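Every read-out reported here was derived from the displayed coordinates using simple, explicitly stated rules and does not represent laboratory data. Everything numeric in this text was worked out from a predicted model, so none of it was measured. Cβ atoms are built from the backbone, for glycine too; each structure is taken alone.
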Structure P
Amino acid sequence: MAGARAAIRYAKAILSLATDQKKADAVNSDMLLMADTFAKNVELSDMLNNAVIKSDAKKAVLLAVFPKLNKISSDLFDVLITNKRVGILNEIAIHYSVLFDALSGKENASVTTAIPMTKELELKVLTKVKELTNKEVVLENIVDESILGGFILRVGDKQYNASVSNKLNKLKREFTLN
């Protein structure tokens, strides 16, 4: 838990610095690249969390893996190494992107469907999203055949469940109560 709080603090500080220097977009691109790289390469996270590996080696690896970062992003490596917090770099990158989207008025929404979304269903979902939030929304489609049909929409902490499996479960509960 302490690591998560520290990651949020670092992310807020980096966002503030990047915003002041009008480089928030470039730093967000760097943070998205880092988060994606960490998600695809568990060994990199393990190396950063390994106490046996020297800080200089960790920094060299980070600079080799991420050679074309913005100065603010690469300076973050030095700060984290100095403070012995380089292990939370992935969390910082994730939190930064979330904070950046919130600052930009964007919100991520996930739509779970039984099959890939059609244009017609996407229009229905966007209509429902406008009811739930007035922010610009980036839709992510997750395919899960277990919902049978319809969709489940998650925007922030709100969820709208219009799935067939949910309707069947409601009917089942009604019949068992009567």
Structure Q
Amino acid sequence: MRILVGITGASGSPYALSFLKLLKQKGVSVEVIVSEAAKKVFSLETGKDLEILSELSERLYHEDEIAAPPASGSALYHAMVIIPCTMGTLAAVAQGLAKNLITRAADVMLKERKPLVLVVRETPFNLIHLKNMVAATEAGAIIYPAMPAFYHRPQNLTEMVDFFAARLAEFLGLQIEELKRWRGLG
């Protein structure tokens, strides 16, 4: 499995970091594209230098590298996840505006009929956001909001973030044995 991960400037960088750590642990081939805004937000929210993204991926691209391999369907990625996904990135994906490497790679995933997962991070949603989610879904994207669960009784934010990352990894087809599952109320 080969996954492409886009990181944009929305709040939610800990989700991206946890997801990348899990993929690395599971031996998944990962390449990352980072936006200019994400470079600032990532360090602010995680306390980590961007160097960690290079350590957790096979290749790190910047959004202005429009001629990089992810810009072509011949690059053969299994799926792409944009985590977190800004409303601006969602709008660009929904309207087919391939203005940088993240949105071009997303456009490629849609045209190649490969999974494109948008981990949107905004609240509340306005009507434009909702219409863009519908348009992106109609084009083949999957809207996967960063909404934590509580039935596994997380003790801290790290457990909440890691649980979300594990659920996302399973959604993409990875087996996460240690994931606490819903067992019903009885």
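For volume of the Cα convex hull per residue in Å³, for residues 45-116 alone, the calculated result is 143, so let me know which of P, Q that is.
Computed on structure P.
Comparing distance in nm of label points 7 Å out along Cα→Cβ at positions 37 and 85 across P, Q, which is largest? Each step should come with its number before you reach the end.
Working: P: 2.0; Q: 1.5.
Biggest value here belongs to P.
Consider the structures P, Q: one of them gives 24, 19, 17 for semi-axes √(5λ) of the Cα gyration tensor in Å as calculated from the coordinates. Say which.
That value comes from structure Q.
Where does the value 1.02 come from, among P, Q, when Rg/Rh (Cα atoms, Kirkwood Rh), for residues 77-156 alone is the thing being computed?
The correct label is Q.
Thinking of P, Q, which structure, once helix-only ellipticity at 222 nm (-39500 (n - 2.57) for each DSSP H run of 4 or more, over all residues; to 500) is computed, gives back -20000?
P
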